[in-house]
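What follows is a group of structures, each given as structure tokens.
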Structure 1
Amino acid sequence: MNIGISLPALHKPDAEANDPYLCLAFLLMLLRSSPWVDALYLLDPRPSTSGATLHPIVQASGVRDLHVTQPQDVTHALDMVIELGARLPVAWLRHVRALGARIVLYLVEQPYTRLMEKPIFGRADEPLFNGAPWHEVWLRPSHAHAGLPLMRTLARVPVHEMPPLWSPFWLEQQVAALHTQGLAFGFDPESRRAPAPGWRVGIFDANVSVTSNCTVPLLACDHACRQQPGAVARVMATRTLHMKEHLTFNRLASSLDCTRQGKASYEPPLSFAEGAARFGLDAVVTHQWEDGLNDACHDALAGGYPLVHNDPVLQRAGVGQYYAGFGAADAGQALLAAWAREPGYWQDHQRTSSAWLRRLSPDEPANAAAYQRRLQPAGSAA
């Protein structure tokens, strides 16, 4: 079968815009290995795609024979259309559906907050519900609690949880480039164990939504600083530079002991690899609200870094240092407990993390089987 996938609507060359391209690349890697898939088309609804080149992340994925094209140029060639990025023209979608193509909406972001926050805060957005004739909707498991009932009611089509995907290819490419600059990546438990100098802690939450922001991680780090001042040497919060002048955030940050002591810094968007290597990080603290399993956390686990998180999926897999809900003090205590661990503990942590990451691989048979069930021709799919 021939599949068309809409390109992400973002075209900014920075770390913040990489996330949708990583989602696209992981999906392309899985689809290219499927015996059901013949041609893969990347659909760009912008007026002109002449001279269009693949995003560097997609190029680095190793997926070959990809065609960037406008939707109308492949109308009669497609068996399935996946809206993963930009919304495609509704009239065109209705036309290809009438020709027999299966239409899928693949939501890789939290649909509930997207529907609520965009109009509340006046943010520009492509309309999610524009009359597109979907056959079904795909969601990530971490979005299912709020997203499944919402999408079933609004879209009125079957909604399926799809396995999350991750591959180290982009992280490995970044790490290789950092090595050429003399920068090291990866946690070394021997050099930073207690009572050595305190840990340098990174926060990489997106800060574009209440579902993923730095508030709880900052409070957690500050709690650890107050409880054991020597345990935390530095706190680096990325993607916060745009918030520093906002009165509410400024007062929050200024009230923290770690800020007053000169331990905290507020940085622009950085990829996890660059932030960890340039700042010599030892641990990561993160927080999510119905929006877990992000790529920065997976990159941290791949590097063996201690990860303090509140993701129930990772907790069930025995990965990282878990705290529940919004418990900032509990997160701070989890960070302190991790800091005091012996080196042998982190060897076990690395093995558990590696096993978890293998489960996310596009090459994992269980993932391939789950997606293949959804690729079956219309009429035979469950």
Structure 2
Amino acid sequence: MTVAPAVTAANTPTAADRAGVFDLEVRTARKRYGAFAAVDDLSFGVRSGSFFSILGPSGCGKTTLLRMIAGFIAPDAGDILIKGQSMQGVPPNRRPVNMVFQHLALFPMMSVGENIAYGLERRGVKASTAKAKVTDMLRRVGLPGSEGKRIDQLSGGQKQRVAIARSLVLEPALLLLDEPLGALDLKLREHMKVELKQLQAEVGTTFVYITHDQSEALVMSDQVAVMNHGRFEQVGSPQDLYYQPKTAFVAGFVGHNNRVEGQIENRNGDQVLLRTDSGLSLWAQRVGAVDQGQKASLFIRPEAIEIGRSPRELPAGDPAWSATVQAVLFDGGNSTVQVNEERPGTPLQIALPLTGRLADLRAGETVHFSYQPAQAWCFPV
């Protein structure tokens, strides 16, 4: 079993960093429910003005962590600092944060303008100042002139923007977003990903975003933390997580991957040769403490595999295999083909060329495939 490394170093602020660089610092925070560790001695920092996403499966602890930052849940140990100030004992309504929930919690009896102005009025902001702030915020979220509209007159995406405007108008140090796109249909969700990314860049507020949807995290974020069993498996840019996963969990959770189990038969520098029980031998990049004789898991992405009807269509010099097509899964630019490597019968999924060159493949055909070992990773089991 691979144990996630403690995320420190580049992700934990130093004393010099703390002066204005990080809007959020979490220091060895812990939250347990009996024997279950929802958040397990977690430390990390979120840079000012960045879009930081916490990505993980249901039950990994991400919502508990967000609610600890917001002040709805107290940590059992550790500390949370916002703008360098400890939040120990500070109630939610006194923290410089606002939160956007999946179901938005807009007031249906109020107009758009009244919804956005509500928090300002509670703070005693003058009516004329509040009106100007509401007008400016509606312009910034792309809804100018919508002050008088009723909530039930808005589309799902417009309601989303009003909820975000209501939070941002209070000028929080952090905006916490708990799966805010989860209730939207697929097309609107795709559109809102772009809008949220652009909005965050424009207003400059630090966003901390919780999601189980890897596409949301990869598209919108400057940094992504992949969470599993109360800990961060890896923190990095979307590109780092996708192209340089540090653990088997990250390799399997972020993006689509073929996973092949076997034993390390040979090692050559940073590359190892994995042999499956059925006899297939595959080279890959060595990640972590994996060496000759050990059991291991090899990951390779469908788009990293070249495919053709003839070996002559494949890049020269790369090892190649033949396989039988089991099924063609057409999905436009994301189309794939499921194959079984002929001799040992190992199943693989391979991305079809975007040119449409193999669009007429049929089940039962023989194809050939190859890949570069540098585009596959091997992790200890």
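State the single structure among 1, 2 that was used to calculate FRET efficiency 1/(1 + (r/R0)^6) of positions 127 and 351 (r between Cβ atoms, R0 = 41 Å, to 0.05), giving 0.35.
It must be structure 1, since only it matches.
Supply the structure label, taken from 1, 2, corresponding to mean projected area of the Cα convex hull in nm² with the calculated value 19.2.
Of the options listed, only 1 reproduces it.
For mean projected area of the Cα convex hull in nm², for residues 79-182 alone, the calculated result is 9.4, so let me know which of 1, 2 that is.
1
Any idea which of 1, 2 comes out highest on distance in nm of label points 7 Å out along Cα→Cβ at positions 71 and 175?
Ranking 1, 2 on distance in nm of label points 7 Å out along Cα→Cβ at positions 71 and 175, first place is 1.
To test your reading of the models, identify which of 1, 2 gives 0.75 for FRET efficiency 1/(1 + (r/R0)^6) of positions 255 and 271 (r between Cβ atoms, R0 = 25 Å, to 0.05) when calculated.
Corresponding structure: 2.
Using helix-only ellipticity at 222 nm (-39500 (n - 2.57) for each DSSP H run of 4 or more, over all residues; to 500) as the calculated read-out, with -11500 as its value, let me know the right label among 1, 2.
So the calculation was done on 1.
No lab work stands behind these numbers, since they all come straight from the coordinates. Computed from a predicted model, the values in this text were never measured in an experiment. Cβ atoms are built from the backbone, for glycine too; each structure is taken alone.
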